[in-house]
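A.B. asks: Each structure below appears as structure tokens.
Just so you know, all these numbers are worked out from the coordinates, no wet-lab data involved. The structure presented is a predicted model; accordingly, all values stated were derived computationally and were not measured.
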Structure 1
Amino acid sequence: MADLEEDDISQATVERSVDGSGRLVVTISGEVDMSNVQSVEAKLRAVLGEPHDLVVIDLSALSFIDSSGIAAMLRIAERVDRLEIRNPSSTVQRIIEATGLTDVLRLEA
């Protein structure tokens, strides 16, 4: 098996903001897979800090997520009262729906 070069490692960014209604929004962009999920989850925990009633995860700039990324979002969902997913691409939305986890990873209407 060939060694992975640094450029081959999936990249993801995690940013925290507040929307117009005062809700905490965490934006994840890039790709989340087993090559970077630990780093992404650590960034998510850091930006969340203290417990929150509601957290919105904006996935509009997320192009790919695998099962390890879904598992990380489930672990984050355990830390908040309500987690909503905003603006997933059609691919990411289908992945979330296919898992049957839309009761936990609620797709924002």
Structure 2
Amino acid sequence: MPRKKSKSQNWRRTRDYRIWRVKCIRRDKVCVVCGSRQNRHVHHLESGAYNPELRFDPDNGVVLCGHHHLGTFHGLYKGSTRKKTTKKDFIHFMKMIKQIKNETLLTH
């Protein structure tokens, strides 16, 4: 039998969540890291699970492609999608990305 999602996880299935996601995608249009329009995700700067008052605030969302969202930010940087994230974490992540891009340009 499939595990039932808790009430705290059901907010991602609401109309408000879908509207928030569309607003963020319309604003950013592409992944803020690589410019891709493919497989766009919207990442909460301040974790929606821990900050319910910011869940649907478009200023609390940023568009990332699936690779940079799940693979790089949550996978490599945070180590899991279950860890609390903050705007400070994302700013640090973007500084790392910028530094890596600059180092790559210097070596080529």
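A.B. asks: Once percent of Cα pairs over 20 Å apart is calculated for all of 1, 2, which comes out largest?
C.D. replies: Numbers: 1: 35; 2: 43.
Once percent of Cα pairs over 20 Å apart is tallied for 1, 2, the winner is 2.
A.B. asks: Looking at structures 1, 2, which one was helix-only ellipticity at 222 nm (-39500 (n - 2.57) for each DSSP H run of 4 or more, over all residues; to 500) calculated from, given that it came out as -9000?
C.D. replies: Numbers: 1: -9000; 2: -11500.
The read-out comes from structure 1.
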